[in-house]
Structure P
Amino acid sequence: MNLEKDLEEKLRYLNLKELLTHWDETMLHSKKDPSYTKFLNQIIDREYAAKKERARIQRIMNAKLEENYVIETFPFDRQPGVAKKKIMELFDSMNYMTKKQNVIFIGPTGVGKTGLSTSLLVHAINNGATGRFVTFPDLLTELYQSSADHSEKKVLNRFLTYGVMLIDEMGYIDIDPHQAGLFFTLMKKRHKKQTTIITTQLGFSDWNSFLKNAHLTSALVGRLTENSQLFNMNKCVSIRETSVPTDLN
């Protein structure tokens with residue numbers, strides 16, 4: 001790199017990483033094109049694109065994904081029970097983002113709930129949204145710990161910052177009344193303001209089995225389904241044995 005130390009320090013200080021990394025290539029292009037305006041535009045465009053990509057990668061890391069599933073790898077040909085057209089319309093239109101819709105996948109283990117829901121989350125993040133993946137047990141643990149150290153407001157506010165939040169495998173664990181109340185409060189505050197994606201093996205009629213409160217269950221289901229896209233995958237077959245990443249729940 002034919003770059004003076006003083007100039008290199010200035011580029012690092014200004015955080016012009018793309019120009020610093022491709023200095024020789026950039027200078028070569030400057031000799032080929034005599035237009036200073038075009039040359040400067042090229043530098044700015046490259047820095048802009050590089051910074052946006054770094055931000056996207058950081059958002060992906062912050063989402064704490066278990067697997068970085070994308071819709072292109074989902075084996076629709078091996079899962080004829082999935083409403084492919086409806087899912088792809090939702091994916092392409094991004095209505096779940098623009099309309100602040102909830103998306104709920106209901107079905108048994110192994111049919112692809114996590115793969116499809118994660119694909120929607122990743123798609124939103126790639127298009128500028130902030131997002132977070134969390135399993136239902138881990139979410140309840142965070143809520144429980146927040147009540148123990150009196151940081152409920154702080155934890156709730158953190159989950160409210162995510163444009164898209166994916167709660168995986170809702171149900172099938174013991175939940176105390178205080179946890180249920182905090183969870184309901186979180187869903188109530190996110191209602192029509194952010195997108196929440198949920199995967200569960202239980203139909204809505206069975207949610208009271210883990211929430212332990214009929215009135216809260218009814219209110220929660222009402223809020224989640226008021227502005228939502230529902231995908232019933234109960235008639236789908238298991239696709240665990242597939243060429244794409246396994247553990248598609």
Structure Q
Amino acid sequence: MSEDSVAREPAWLVGHISDLHLGREGAGNRAEAVLAELAALNRPLDVLVVTGDVSDAGQQADYQWLQTRLGEFTPVVVVPGNHDDRSAFRSALPGPAAGPGPVNTVHDLDGLVVLGCDSSIPGESPGLLDDETLGWADTTLAEVAPGTPAVLAFHHPPIVIGDQYLDGMRQFGADRLGDLLSRHPRVRALLCGHIHQAVSGRFAGVPVVTAPSVAPGWHLPWATDLVATAPGFAVHTLSRSGDLTSYFRTAGGGRP
């Protein structure tokens with residue numbers, strides 16, 4: 001394929017936000033700024049992915065607040081984080097029918113499939129894709145048409161980032177996720193949050209990207225001070241052939 005052909009190849013535009021922690025002081029204003037930046041793009045998003053910790057304390061009012069502000073974005077994939085409450089989450093945000101189990105959803109975007117996978121463990125900070133979620137993902141991916149790329153979205157990254165505190169509450173049981181990915185090479189990206197900073201890596205040969213947080217960020221593993229960052233977000237392009245490119249921005253920085 002020539003360079004000109006690559007440049008013209010259609011791509012999906014994926015907005016990615018995470019860790020809003022609504023309920024904290026100023027969290028609503030930070031979320032408003034990020035959503036306004038995404039809504040102002042000169043090309044509409046094909047999907048907005050929200051990778052968890054929507055609420056800081058699992059309050060239903062926080063999910064309702066976000067739901068009222070998502071009208072400009074269709075479709076929206078939202079997954080729970082360790083701060084979220086499944087019952088309150090289900091009552092206000094897009095997802096499956098009521099029930100105590102994991103909140104897993106699938107979205108077909110005209111040639112791209114996005115699976116929202118619940119990696120939360122109620123009452124705990126670390127994450128895990130449980131047997132129900134892995135079985136659902138395995139079946140769902142097996143039913144996707146041949147040649148269709150897929151993206152998995154969940155809160156907890158499965159990779160070690162070198163921060164002792166954050167690595168202690170990453171997604172455990174990652175070898176089982178690796179087995180799933182080995183059976184489904186159509187998966188082209190793993191989109192995550194949880195660590196309050198933009199990090200990229202690879203897991204089982206698949207790109208892993210965590211979005212910068214809407215809430216204040218976390219320090220680098222080699223630093224000690226917390227970072228009073230501006231609210232951040234990511235925008236990914238995924239080509240029809242499955243190539244991923246990620247961009248990272250902060251909101252409210254003004255224009256030159």
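Read-outs throughout are calculated quantities, based only on the coordinates presented, and are distinct from any laboratory measurement. Just so we're clear, the structure is a prediction, and the values are computed from it rather than from any experiment. Cβ atoms are built from the backbone, for glycine too; each structure is taken alone.
Give the label, chosen from P, Q, of the structure having the highest value of relative contact order in percent (Cα under 8 Å, 6 or more apart).
Details: P: 26; Q: 21.
For this comparison of relative contact order in percent (Cα under 8 Å, 6 or more apart), the top structure is P.
Which structure, out of P, Q, was distance in nm of label points 7 Å out along Cα→Cβ at positions 38 and 198 calculated from, if the result is 5.6?
Of the structures listed, the value fits P.
With mean count of other Cβ atoms within 10 Å over residues 54-61 computed per structure, which member of P, Q shows the largest figure?
Greatest value across P, Q: structure Q.
So helix-only ellipticity at 222 nm (-39500 (n - 2.57) for each DSSP H run of 4 or more, over all residues; to 500), computed for just one structure, reads -16000; which one of P, Q is that?
Working through the options, I get structure P.
Could you figure out which one of P, Q the value 26, 16, 3 for semi-axes √(5λ) of the Cα gyration tensor in Å, for residues 110-149 alone was computed from?
Considering all the candidates, the number was obtained from P.
Quick check: 42 is what I get for percent of Cα pairs over 29 Å apart, calculated from one of P, Q. Which structure matches?
Details: P: 42; Q: 24.
Source structure: P.
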